[in-house]
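The following blocks contain the structures, represented as structure tokens.
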Structure 1
């Protein structure tokens, strides 16, 4: 939980983006991978930046992830991140791996930097080889600017209906530090990374190993707490860059402003994660599940993810049906320790189930509450002090339409 004194140091930046931090440029163009929309993107730091990343847990990691991991392992530094949409370059064998390396090499040559200072990301249809003539065109024609965030954000999208960006600022050593981010994701979203990409930039000064710890902690409470359809993919990655341009002393866990930095990074990740959940394929509303009273925070997060990921809960919310039995069912088969006789469930502000017994509530009010763009379900387990939150969306007819014809 973010402390009040830390929040006093943090401010959300209206219309902020990955280019709000000092020393970054970006762009996005149409290279021909898609019919009309932009499909090729690049973000660059003016100087090599400390890098950290978290990747999909799928057994079928796509070649771009392997190349990016190799790049970061070399020196812990990245200067450019190249991204294509439309084609995931996943399950493509040795040819796909060679193409990912070639993509990295072309950007490195274009901007005269070492190959290992380039990270690669791809998203789109699995099992297709990259059309390298179009990738080469993208590498040659991409232009960067200090206001190129729109092009970048557009080019990384697939079935998304909107761009996703966030930016917060925090005071470190009396200096303003910015953390910005852009992400994509709409379907195949499930806890422990999904078919999503997230890119975070900051002008903070921090070593790669310390940034990795901070990012991993933030991921556990944000991107790993969202679900759209219970599916995970092959290309998922969240990558963070820190170029030190803000000019403060080096951040580490003993730094007096460390808590404020960690909280700011978490807010950026959480903001982006919620935008992904809200933009789930065919979704009409965001569902937030807050769990308190668990034995541990981890147990609370398990319950929250189970409830928000339940197809029956998701369809009930879509149908404006305050069927709390669906919530009970999801809690009941979670892996957390639950005492049914101590459990309370709220739909928005109405208590619908308490201590193993149904409660009298207004169905009319519940229908109104479920008809909002954002719906909150609160669960108190009565077992301890643990708390956790997860986000998802409703499940609609349009989800089937979108995924039944994804390749066509």
Structure 2
């Protein structure tokens, strides 16, 4: 993925005005409602009507997605407005998702791969092309998030959310705040750190400290990175990609590396927890929807994609899971109808990173035949933890 595209993806917050249906605000708790009345979730959220409503005969939809990544109201509303049972399995890493999908053990209708693993899944015939004629709401995405190098023309994928991996630190408990990835190797941080359980990101930041590309396929450079990472791993107290904010907020750890949304929520809970863009540059990423080969509920797939793409639905991600948002309709809806939610998102340097941080960032890419080299490093080094 080029830095230019990533810059547009993460930095654009000036949104063109759009005419959107202004429904979907919170409402009073539901009592007994007529069949023709609005659908209301258990929290009192009034579900927007599908626009357009898709023709659906399927009675269920099976999705395999990242943990802690979906507003409950979004999930509940889809079930309510379409009378479809939504079955959800969760994973904590792309590698976990890939292993399960490639094994063919479960018939998922949608999965949520990050940019770098999509090329591998396409080459191995694990994904099927999307029918853009069944995606009338595709225009709600900002163009900076579309047509990326991992999927030209969005034949196989649609954006969900994106963000960065950077340093997180409790400034009240850490005297010397790190400013670079290399700083995390300092002995004073030993036993106080949390890291994402993400092989490519952690190996990638290690490569950056050595002056190498995060996507290098040079065996000698990777061997050097393995040796350096082996020095760091014993100093990491927790690897957690499920909810790294939890240990930070609880005070069980003081610093480490995490991604955008977890850092935002931790900062909201405790303003002393800050997000630092390292001097070597943050890791940039984009998560996406994709349809595995063998998906059996295609009508429900397109109903889900179109419904959640609506601005009056997708704004819920800005409320509940604050990553960098690709949906210009959702941003415009939140700006007009939920100004406090929008301002918290737009004004934060976590969700709206400085231009220079993005320009200095690094996108993880598919490394093709070199993938096993990265896998071996992770297994060997982390396995010896």
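For percent of Cα pairs over 37 Å apart, which of 1, 2 scores largest?
Details: 1: 24; 2: 20.
Sorting by percent of Cα pairs over 37 Å apart in descending order puts 1 first.
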Identify the structure, out of 1, 2, from whose coordinates Cα Rg over 2.2 N^0.38 Å, for residues 54-237 alone was calculated to give 1.01.
1
For structures 1, 2, calculate FRET efficiency 1/(1 + (r/R0)^6) of positions 246 and 326 (r between Cβ atoms, R0 = 30 Å, to 0.05) and state which one comes out highest.
2
A value of 0.60 was derived for FRET efficiency 1/(1 + (r/R0)^6) of positions 46 and 374 (r between Cβ atoms, R0 = 41 Å, to 0.05); which structure in 1, 2 was it taken from?
1
Of the structures labelled 1, 2, one was used to calculate distance in nm of label points 7 Å out along Cα→Cβ at positions 70 and 270, giving 3.0. Name it.
2
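Please compute distance in nm of label points 7 Å out along Cα→Cβ at positions 286 and 358 for structures 1, 2 and give me the label with the greatest value.
Comparing 1, 2, the top value of distance in nm of label points 7 Å out along Cα→Cβ at positions 286 and 358 belongs to 1.
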Given structures 1, 2, which gives the highest value for relative contact order in percent (Cα under 8 Å, 6 or more apart)?
2
Using distance in nm of label points 7 Å out along Cα→Cβ at positions 94 and 198 as the calculated read-out, with 1.0 as its value, let me know the right label among 1, 2.
2
Ranking 1, 2 by distance in nm of label points 7 Å out along Cα→Cβ at positions 142 and 366, the structure that comes out highest:
1
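The numbers here are math on the coordinates, done by the rules we state, and not lab data. This is a predicted model, so every value here is computed, not measured. Cβ atoms are built from the backbone, for glycine too; each structure is taken alone.
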